[in-house]
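Structures incoming, each one as structure tokens.
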Structure P
Amino acid sequence: MVRWVAVADGDEPEVVRPEIVLGFHGLCIVKPVDDDDWYMGSLYDDGSVDCWGAYDNLYQALRGL
């Protein structure tokens, strides 16, 4: 499960439908199916992802790693 967790206090995390997930030692970047942005987050042992950062394109997301 991939979730966007950078929400306002009291709001529920939003589930993201991933098209691409690239993992890098506990971090990952995710390209959602219905969005042009790339999200960065924490990749857990069970395969779930909590995203907390957003980038306009793949280049910026890779630089953010």
Structure Q
Amino acid sequence: MTQREGQMLERIAEGLSVADIAAELHLSQATVKTHLRSLYAKLEVSERAAAVAAGMRRGLLT
């Protein structure tokens, strides 16, 4: 997982929306969505709740 994908995982775990993540990281919403798709593929999940659960199981979230 890239550093940016880790940032995405942390923020979705905090409950932030795509728009909120984009604003916080100074990215476009399309860029955030691209990072999230890549993150989901690496975690082999299809939605944010599953990504957070997988991240917790793998020790990626504190």
Structure R
Amino acid sequence: MTTSIPDGWHKSSKSGQQTNCVEVGHVAEGAAVRDTKHRAAGHFIATGDQWSAFVLAIKTGRYER
């Protein structure tokens, strides 16, 4: 279990003014992710390797509809 407190929360610039998004924050272990509509519900943490694999999958079109 981690005790890191995420900082630098941000959402994609491609989200514009939409509120149905996720935000990513920095933690020593990797990246923290939370729902913009339910910030008080908490967040989950992905390790640096997990986050890198996720970003690569998005960039290479793995999750395209």
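Each value in this text was obtained by applying a stated rule to the coordinates, not by laboratory testing. Quick caveat, the model's predicted, so the values are computed rather than measured.
Laid out as a table, the results:
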{"quantity": "Given -21500 for helix-only ellipticity at 222 nm (-39500 (n - 2.57) for each DSSP H run of 4 or more, over all residues; to 500), calculated: source structure among P, Q, R", "calculated": "Q"}
{"quantity": "Origin of the value 28, where relative contact order in percent (Cα under 8 Å, 6 or more apart) was derived from one of P, Q, R", "calculated": "P"}
